[in-house]
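These are the structures in question, set out in turn.
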Structure P
Amino acid sequence: METFIQNVTNIDFGILDFIQQNLRNPFFDFLMPFLSAIGEAGIVWIVICIGMLFPKKTRMWAIAGLLAMLVTWLSGEVILKNLIGRVRPCNVNLAVDMLVDRPSSYSFPSGHTSSSFACATVIFRMNKKWGIGALILAALIGFSRLYNYVHFPTDVLAGMLWGILLASVVVWVFKKYNLFDDKKDLNLNK
C-alpha cells in the first residue's frame, strides 16, 4: 500500500511540476490566485445561491446548493482532511515560487473543488445551460488549486467527485420529498 501511495504522489508531483514548468505565465499568475480567492469558503457560490433565493422558481434549488456546500464542508474540511492528514505539496516542496499564501490546513480533499462542484452540480441539475457555465467555473477553480501549488491533482479529483456525489444525494433527497419543481430542466428565461 505504501508503494502505491508513493507512486500516486510521484505522479501528482509530476503533474504539478509540468504545470509549473510549462503553463506559468503572467496572465495565469494573475487569474489563478483570483479564481482561488473567489472559491475561498465557497464565496462565489454563496453569492450565486443568494441571488437564486429571490426568484421563487429557483429558491429551493438555492437552498439545495447551500446545503450541498455545507455537507461537503463538514465532511471534507472538518472530517476527511483531519482523518487523512495529507500534507500540501507546497509544504513538501518549499522551493516552489508561491503566488498565494501557504495554507496550514491539510490537503485531501480540495475544499475549494468540492464546494465548487457541489454547487455547480445542483445548478446543472436545475438548468443545463446555466449548469455548464457553473461546471466550467468549478473546473477552473479546481485547476487554480493545482496552478497555485496548494493541492495535489488527486486532492482536486477527489474534491470534484466528493462534491458531485454529495450534491447528487442532496438533490435526490429534495426530489424524493418534492421540495422543488418536477421539471427536469427549469426554463429560467420565461
Structure Q
Amino acid sequence: MNDRLTPRRGVYPGTFNPPTVAHLAVADAARAQRGLHTVDLVLSRRPINKEHVEVPSFADRVAVLEAVSRRIGWLQVKVTEATLIVDIAEGYDVVIMGADKWEQVNDPRYYADEVARDDAVRRLPEVALAPRPPLDIPTGMALHLPDRFGEVSSSAVRAGQAHWMLPEAAEFDRLTGAWSDTERYLRRPTGR
C-alpha cells in the first residue's frame, strides 16, 4: 500500500493501434482523477484476442508511443510478455482500461475456472474504467471524460477517422501508410 509520499503509478494496457486522442484523454483523466504521477502505456507482445496484429509492426507501434511519451512527460511506454491484464497490472497502484476490457477481465474463459478468475480480479489494484456505452461500469470505477471521446476508437481510425490519431501516429501514418494504406506500409523498405 502506498503512503502519500510514494508516487502513484498507473498502468494502461493496450495495443494502441493506433494511439488516439481518446487513449490520451483516458490516461490524463486517470492521472488527474486518481492522483497518479505517471501512467505506463503497456503493450503485450502477445495481446489476448489480437495475437495476429502485424501491421504496423510491434516495433513501429512501440516507437510511435515512445514519440508520444517524449511529448507527454508523465506518460511512459513499457513492453511485457504478460498477456492477462491482471498480470500486467501487478505492482501498479491503478489499472486503467475501457469498460469493454473490464468485461474481458471478468470473463472466466481466460482463466482455468471461475475461482481462478475471482482470485485474479481480487489481486487487481484500484480500477479506473473509461466509459464504453452501452456497457455498465461498477460504482466507483468510472473515469469522468467528455462525451466526445465515447465514439473514438482505434478501429474507427483504421476505418478512416484519421483525425482521431495522436499527432505522432498521424505523422508516422503520413510517412508510411501504417494505418491508412497498409499496402504502402508493407512495400516500404525495412529499417524505416
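A value of 24.0 was computed for mean count of other Cβ atoms within 10 Å over residues 65-72; which of P, Q is the source structure? Display every interim value, and only then the final one.
On the way: P: 24.0; Q: 16.6.
Label of the source structure: P.
2.0 is what came out when distance in nm of label points 7 Å out along Cα→Cβ at positions 33 and 169 was calculated for one structure; which of P, Q is it? Mind showing how you got there, number by number?
Values: P: 3.7; Q: 2.0.
The correct label is Q.
Figure out for me which of the structures P, Q the number 0.96 belongs to, where Rg/Rh (Cα atoms, Kirkwood Rh) was derived from the coordinates. Could the numbers behind the result be given before it?
On the way: P: 1.01; Q: 0.96.
Label of the source structure: Q.
On distance in nm of label points 7 Å out along Cα→Cβ at positions 49 and 89, which of the structures labelled P, Q is highest?
Numbers: P: 2.9; Q: 1.6.
By distance in nm of label points 7 Å out along Cα→Cβ at positions 49 and 89, the leading structure of P, Q is P.
Determine which structure produced the value -22500 for helix-only ellipticity at 222 nm (-39500 (n - 2.57) for each DSSP H run of 4 or more, over all residues; to 500), calculated from the coordinates; the candidates are P, Q. Present the calculation step by step, with values, prior to reporting the outcome.
Working: P: -22500; Q: -10000.
The read-out was computed on structure P.
To test your reading of the models, identify which of P, Q gives 2.5 for distance in nm of label points 7 Å out along Cα→Cβ at positions 73 and 145 when calculated.
Values: P: 1.5; Q: 2.5.
Computing distance in nm of label points 7 Å out along Cα→Cβ at positions 73 and 145 on every structure in P, Q gives 2.5 only for Q.
Read-outs: derived from the displayed coordinates by stated rules, not from any lab. As the structure is a prediction and not an experimental result, all values here were calculated from the model. Cβ atoms are built from the backbone, for glycine too; each structure is taken alone.
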